[in-house]
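Derivation of every value follows stated rules applied to the coordinates shown; laboratory data play no part. Note that the structure is a prediction, hence the values are computed from the model and not measured. Cβ atoms are built from the backbone, for glycine too; each structure is taken alone.
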Structure P
Amino acid sequence: MSQSTEPVIQIRNLSKIYRDFWGRKKVEAVKSLSLDVKPGEIFGLLGPNGSGKTTTMKMLLGLLFPSSGDIKVLGKPAHDVEKNERIGYLPEESYLYRFLNAEETLDFYGRLFKMSPQQRRQRRDELIEMVGIKHARKRQLKEYSKGMTRRIGLAQALINDPELVLLDEPTSGLDPLGTRDMKDLISRVREQGKTVVMCSHLLADVQDVCDRIAILYNGELKVLGDVSELLKEQEETELLTSKLSPEALKDVQAVLDKHKVKLHKAGQPSSSLEELFLRTVQTSKERPGRRIVQEDLKSGTGVS
């Protein structure tokens with residue numbers, strides 16, 4: 001796996017305008033978007049419906065052409081289809097052949113990448129073990145549950161041992177156990193040195209696994225940064241101590257040392273990604289056309 005420090009994805013001033021039959025501007029789905037995705041990170045692309053997430057994902061894959069701006073994926077222009085051999089993609093709905101079993105499905109996709117029979121067998125067995133469907137490897141996919149379908153969908157996205165993995169709503173429709181397993185699998189993919197970009201409406205899932213996020217609103221980039229930094233409450237301090245006696249609790253503000261209380265943690269408390277997302281959307285409505293900075297997102301700003 002390459003150890004390059006060059007961004008895996010480079011987007012500069014990207015715009016996409018959908019036009020009607022007569023060529024008139026219908027909607028500007030993405031507006032002057034610029035961001036980088038670093039090697040080996042899990043990057044979350046968030047936004048309400050109609051914010052441009054899916055359009056951006058399709059432009060990364062070369063399925064849509066931008067109206068203006070530049071995209072480079074793995075060092076190549078997004079319209080260069082050869083770069084897709086190094087990409088794995090899990091769509092929101094896995095369009096798999098229902099009458100094939102897991103082994104046949106992965107063998108089929110391995111053939112599309114012109115893998116040898118030995119490579120296909122080895123990769124197939126590794127992925128079936130990794131995603132936890134070894135017990136159902138001979139069952140037709142039409143008998144799979146939603147969770148099992150997402151697992152085989154992820155295995156299909158990884159069959160070519162890609163450098164970049166694009167996941168669209170990877171935990172959609174899963175129960176809490178299935179969701180936890182999928183998030184663990186996504187973390188394992190990152191541990192293998194791959195870069196992951198995921199779209200999701202389930203903010204808790206993004207908060208759990210993503211290193212950095214971008215929040216889009218009406219096609220514009222509103223927030224970009226490290227999840228841990230964005231969620232810090234800048235105006236507050238949080239202390240975590242060992243158990244306090246009632247007397248110590250009364251005096252803790254002034255004399256922690258007097259009671260020999262062990263200080264476990266001191267720092268800024270964090271809000272949830274859901275709170276950050278809602279504040280971003282509300283602030284974007286109140287202040288259209290401008291990028292949001294940290295000060296705009298203080299607790300209580302923009303959200304009643």
Structure Q
Amino acid sequence: MNHLIDIESISKEDILNILHLAKEFKENKKKSDVENKTVALMFCENSTRTRCSFEIAAQKLCMNIINFDTEHSSLSKGESLKDTIENLYFLGVKAFVIRHSFSGIINNAIKQIKYPVKFINAGDGTHAHPTQALLDFYTMIEKIKTVENKKVVIIGDVMHSRVAKSNIALLSKFNADIHICSPSYMEFETAKAFNITTHQNLEKALEGANVVMALRVQNERHEKEGYPDSSEYKRLYEIDSEKLKKYAQNDVILMHPGPVNRNIELSSELIDSTLGKTILEQAQNGVYIRMAILNTLLKEGGRNAS
């Protein structure tokens with residue numbers, strides 16, 4: 001009960017507590033409980049929004065921050081992740097925010113390390129990205145108050161998307177009407193376990209949607225696995241203002257976890273429209289959600305979020 005690894009491991013109460021605390025931080029009604037504690041940001045994959053968001057969150061909480069450079073660390077000399085983390089813990093690091101291409105790497109670290117260090121998953125392989133799901137949910141609640149029985153459509157590479165999987169797990173806890181839309185080579189194989197409606201036709205998926213979340217086409221994975229190029233995806237699944245206006249609800253919320261491939265997942269005119277502003281608000285809300293998570297996990301005597 002000391003970490004935030006995935007959405008499945010946390011309760012609805014934990015989620016609502018994090019959202020409430022994030023709202024207090026956003027409204028400047030809450031002060032830091034973790035001042036001068038040290039967090040290490042260990043990003044072994046490229047990141048802009050998540051890494052900067054965590055760094056700004058920690059700064060706002062008056063924490064000490066170690067931006068861990070994996071390429072120039074002892075990991076590049078053959079030191080194990082376990083030994084690196086344990087040494088940093090004894091140097092005073094209380095929490096590790098980890099992004100890695102290997103699914104399950106944080107679970108493995110938890111099993112190996114016996115010291116009371118806190119772990120936060122900033123995205124591991126195709127497994128989970130819980131902080132992204134939490135900030136997405138916070139943004140939805142700000143806009144539409146509740147997701148219960150609301151049609152939330154997730155469009156794109158669900159197979160490889162840790163964002164989609166974490167969002168599906170979270171939205172399922174709050175009884176959203178979840179739909180996913182993707183070509184056959186990007187389908188989510190365990191969709192039936194979550195009672196999800198699946199589509200291959202974009203227009204059908206968009207009908208009556210309250211929330212539309214587009215996902216990034218992960219070209220780096222598709223090139224390795226021999227999938228069609230992005231032009232085929234664009235032809236069938238690119239979302240523009242005309243499609244949203246024709247099929248979705250008038251007050252539809254447009255979302256994207258970023259980074260966006262312009263004119264592939266979303267048209268440039270849609271991104272730069274009023275609807276596209278929510279994508280920027282997602283990034284902004286990420287700071288307050290991550291402040292809430294760091295504060296919750298590291299507060300002395302506080303209730304942990306996993």
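Hey, helix-only ellipticity at 222 nm (-39500 (n - 2.57) for each DSSP H run of 4 or more, over all residues; to 500) derived from one of P, Q reads -12000; which structure?
Numbers: P: -9500; Q: -12000.
Structure Q accounts for this read-out.
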Value 32, calculated as percent of Cα pairs over 30 Å apart from one of P, Q, is from structure Q
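Going by relative contact order in percent (Cα under 8 Å, 6 or more apart), which of structures P, Q comes out largest?
Working: P: 19; Q: 23.
Largest calculated value belongs to Q.
Ranked by FRET efficiency 1/(1 + (r/R0)^6) of positions 101 and 245 (r between Cβ atoms, R0 = 35 Å, to 0.05), which of P, Q sits at the highest value? The partial results should precede the final answer.
Numbers: P: 0.05; Q: 0.35.
Largest calculated value belongs to Q.
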If FRET efficiency 1/(1 + (r/R0)^6) of positions 149 and 261 (r between Cβ atoms, R0 = 25 Å, to 0.05) is calculated for P, Q, the one returning 0.00 is structure P
